[in-house]
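Next up: some structures, all given as structure tokens.
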Structure I
């Protein structure tokens with residue numbers, strides 16, 4: 001391809017989507033943002049995007065205009081949602097002749113999707129795999145050039161729906177017996193996405209995006225204590241009690257706790273150099289995040 005690709009960002013109003021939009025604009029890449037609400041459109045516009053189109057991923061008939069004239073697609077979805085919506089977007093990309101799709105996925109697929117039989121995939125072990133797994137498979141089925149970004153937990157973990165309720169009580173609730181976390185900076189995830197979207201040569205896939213070191217739950221709690229108005233303590237209930245906490249305190253289904261299963265069975269969190277290999281610089285560390293981005 002000559003010149004810069006036209007990029008459609010799906011999920012452009014979210015934490016990663018906004019960062020991707022700003023990164024593409026900084027590199028003078030023509031960009032279009034997809035929005036399904038006036039509030040989302042305002043957030044996208046605040047990122048500097050002028051070309052904003054309305055579309056409902058639940059209704060494929062509304063997506064044709066969004067994909068018209070697009071070369072590459074960035075696909076960002078909420079953590080837990082009906083997977084059919086992502087598949088509608090993938091099929092619209094295929095019909096429009098999109099050349100490359102970069103999908104924000106999850107590291108959970110290394111443990112709860114890869115290697116499963118079709119029968120096992122019909123009843124995925126957890127809600128995150130149920131979203132991202134079918135979408136990844138559908139992208140691969142299309143034959144479109146693609147890169148799957150599989151980040152670990154973000155450094156903004158205090159805003160994660162599975163964790164946030166604990167922070168309202170100044171607790172980082174992380175089930176007992178689990179490995180630590182190699183938390184990844186959201187900016188590194190977004191910059192990796194931008195590089196995959198604009199690179200002349202297709203990067204390898206999947207990419208396992210992690211921070212530069214494993215952190216214990218105590219280290220994470222202590223880190224957030226430096227930027228919040230109170231001391232955050234690490235709380236480590238047994239996994240069964242955590243599932244009850246999810247339901248009664250966080251308002252989440254108990255099934256969501258299945259996402260922690262792989263972290264129970266391993267001693268350490270994987271730390272990769274995929275970000276460094278892609279961006280030619282080290283991954284940002286937790287101290288950087290706390291100093292400049294945490295709230």
Structure II
């Protein structure tokens with residue numbers, strides 16, 4: 001399976017796993033206790049949990065042993081830290097998503113995630129957009145500089161390649177009104193719906209539509225994304241992360257009981273949506289005659 005590496009996102013995810021393993025341990029040891037057990041400073045423990053540096057293989061295994069967590073899970077995390085680190089695939093877009101940009105970490109995670117689940121109440125998700133639709137979303141935005149519009153569209157299209165190559169499993173629940181909301185002209189919307197229909201037929205892509213007739217459901221609080229991380233054999237390599245975007249910022253939900261709440265909400269949305277065949281029909285109904 002092809003992945004796109006990003007050291008910044010990998011360090012952050014490893015730090016999240018270490019922090020969660022410590023806080024979820026039976027006695028939830030303090031950072032100072034872990035530092036004493038590993039023979040390092042408490043400051044270094046904090047830096048590891050913040051994703052500033054990778055611990056060594058043995059330090060990770062020692063951490064998991066102290067927290068009475070499975071050795072097998074430590075080994076899987078070690079594999080995540082020992083991948084050869086080169087230039088990030090995002091370096092080409094540093095001008096539009098620099099390291100401190102709220103979206104930067106999510107994009108890095110998406111590059112090596114194995115599964116992404118979207119709830120999209122307003123627009124077609126970025127990984128399923130046409131160039132024209134992406135330009136229509138990006139162009140008029142007060143948050144995007146005119147000289148960066150094309151770069152952002154190129155970035156969205158580049159992200160889609162993992163879907164087309166079968167390297168990323170995508171699930172998307174989309175509100176029916178999204179299919180009718182005019183982004184660009186009629187030709188743009190026709191092309192966007194046709195592209196959505198085509199991608200929905202890929203074996204690694206699931207698209208379900210929530211009809212207007214559905215009243216209250218678990219997505220009324222707004223859009224969110226879940227990213228999952230498994231090995232090629234399906235073993236959990238790191239806990240899933242929920243990503244919630246707000247104007248000019250984002251919230252990364254990493255505590256697993258909170259992420260589970262988002263997972264259950266997504267499952268509820270899938271249950272409320274039309275069937276796969278009915279969703280195909282709902283999309284096709286928007287094709288221009």
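Thinking of I, II, which structure, once semi-axes √(5λ) of the Cα gyration tensor in Å is computed, gives back 31, 21, 19?
I
With helix-only ellipticity at 222 nm (-39500 (n - 2.57) for each DSSP H run of 4 or more, over all residues; to 500) coming out at -10500, pick the structure among I, II it was computed from. Present the calculation step by step, with values, prior to reporting the outcome.
Numbers: I: -10500; II: -13500.
Matching structure: I.
For FRET efficiency 1/(1 + (r/R0)^6) of positions 52 and 228 (r between Cβ atoms, R0 = 35 Å, to 0.05), the calculated result is 0.50, so let me know which of I, II that is.
I
Each value in this text was obtained by applying a stated rule to the coordinates, not by laboratory testing. This is a predicted model, so every value here is computed, not measured. Cβ atoms are built from the backbone, for glycine too; each structure is taken alone.
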